[in-house]
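What follows draws every value from the coordinates through simple rules; no lab data is involved. All of these numbers come straight from a predicted model, not from anything done at the bench. Cβ atoms are built from the backbone, for glycine too; each structure is taken alone.
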Structure 1
Amino acid sequence: MVKAIRISKTGGPEVMEYVDVEVGDPGPGEVRIRHAACGLNFIDVYFRSGLYPQPLPGGLGQEAAGVIEAVGAGVTHVKVGDRVSYATRPNGAYSEARVMPAAFLIKLPDSISFDTAAAMTLQGLTAQYLFRRTFPLRGGEIILFHAAAGGVGLIASQWARALGVTMIGTVSSAEKAALATAAGCTHVINYKTENFVERVREITGGKGVPVVYDSIGKDTFIGSLDCLAPLGTMVSFGNASGAVPPFSLNELASRGSLSITRPSLPSYVSTRADLDAAAADLFQMVESKKITIEINQRYALKDVAQAHADLEGRKTTGSTILVP
């Protein structure tokens, strides 16, 4: 038996239960992994709250790092004793150990610790696909990135600096502004005290930006569209403030033939080749010290309800891990 987090209904942080579960042997194409650290991400809140449906009762968490204890038939790319991380469904990473599909495990270089891997696999791969594939940045652009002091935001700030991109980031406090600035964000807007649309227009000389990366959702969506230059691209990759309500496509036409996309990580790492390439890009950025992963919060796995409350209350910065 191992300890794990389970939910039997959706709702607030209180629906998560710290329970004993049985972990069996892996079947064909599966592994059993002993977790050293688990990642905390906003997508976990979406499943817990019911915004994203899943069969219940069930587990939570999509990201962890640890050591493979057993492999099932047909698994050849990893072996017992390998250090690995993952950021994928099915949910269940909030656990001391689990059996899961082996297909999208990432082998860790010796230079990447378990804590770092659990803190960066989902968020780092997200920044990678946003900047390399969703709207490829080549250097010299001015971009807007919401939640610049969050886990993805601090990685993005450093990645933008390394690429020679001018990043405008939004934050909700002076403390978060300082973090984003230190990470490489060129201009930081505190949306609690400033109108971010007006400030973006001021910074860009009225032109707007070619791309907005928005993980906030409902509260920033229309404002984000107003920050775009004609023919610009809106990248909506999260719903931290709630789901974006239905809107007319004329909202895009009236602002200058804008484009919009709603990407998610699984689509960008759906093949072994894509996952390996994305992970190699991320590892290279970290190993070269162009990106440092900031783990600013650590919680015991049993204290996951407090971790979720702090995450939803926007009290966290950088990355957060759960320690089994």
Structure 2
Amino acid sequence: MSYQCAVIGDITLDRFLVLPKIDIVPSDINPGNFVVNLEIGHKIPISEMHEYIGGNAYNLTYGLSLLGIQTSFVASIGTDSISTYVLKALRDTNLNTDHIIPSENSGINQSTILSINGERVVLSHHKPKDYTRLTIPESEWIYITSLSNGSEKLLESLINTDYSYKIAFNPGSYLLKHNMSFIHQILPKADVIFLNKEEAQHILNSSDEHIPNLIQKLHNMGVKTIGLTDGNNGAYVSDNNTILHLPARVVEKRETTGAGDAFAAGFLANFIQSQNISEALKWGIIQSSSVLREIGSVNGLATMDEIIEIATTLEPQLI
């Protein structure tokens, strides 16, 4: 079977703990960031607890499938009880799981997400993965996102052998921390990349706050199309000829997990079909704001009918 997009990445089981209102204050040591103070030994009541499947690859697979893109999920999971539970839950969502491969040498990543005043702190635990048994289905697009230690051979085979698919890329935390050289290797081969501002600065080893400058530097590295998010300031897209911007939409925010992935899924779902960065930006910004409406990385996503209606009210601005 041939797909429009195959999404390759790790799966996470997310547990959300909604904390009461706690003061969020500017960081003394990291300007522009904020901190919360939790007193050692203090018992903090939790108002809500939720458990959902998450991870960048799941978020993209779900978000693309929701908008009608024929999508396959490519991942390695374990054979333990948690992995079995997650795989059953994935099948119950009607996502394509034919290329999720159980292995005794793999496990499910787990995150505990502290939701504080609509913001979050993520405590993450990554399990080993066996990527050697994964096979990549025939697909028009390949979306590469968060992968763990040991994924290098798989990644190299994706970009260094003859291939006919287009590549979309979001590096994920492991590559950003441990394999910047691979990121620099894949950027010229990617048809679309998705980054937030801080990730772009990290890749470029730059403290430049001017996003058009960051975008141009990424294009200078060979990147074709860029989707760059900047939190409450919205998102920018560029095809090396045109830079467009849309501000974030104002919604009643419950939780921020999944906003970047929602932007990527909305953008790519449109771009696969239209090749129009302006329309794709609209879909991306709609989904990145919509997901904030609910706890969980995909629960608040807009339907196709909602997107079509909202998109008529948006007009990207030329930068």
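Source structure of the calculated read-out (FRET efficiency 1/(1 + (r/R0)^6) of positions 236 and 252 (r between Cβ atoms, R0 = 25 Å, to 0.05), 0.50) within 1, 2: 2.
Among candidates 1, 2, the computation of distance in nm of label points 7 Å out along Cα→Cβ at positions 28 and 116 that gave 1.6 used structure 2. Consider the structures 1, 2: one of them gives 1.7 for distance in nm of label points 7 Å out along Cα→Cβ at positions 148 and 172 as calculated from the coordinates. Say which. Value 1.7 for distance in nm of label points 7 Å out along Cα→Cβ at positions 148 and 172 corresponds to 1 out of 1, 2.
Computing distance in nm of label points 7 Å out along Cα→Cβ at positions 124 and 204 gives 2.3 for which of 1, 2? Comparing all candidates, it corresponds to 2. As an exercise: semi-axes √(5λ) of the Cα gyration tensor in Å, calculated from one structure in 1, 2, equals 34, 21, 18. Which structure is it? Working through the options, I get structure 1.
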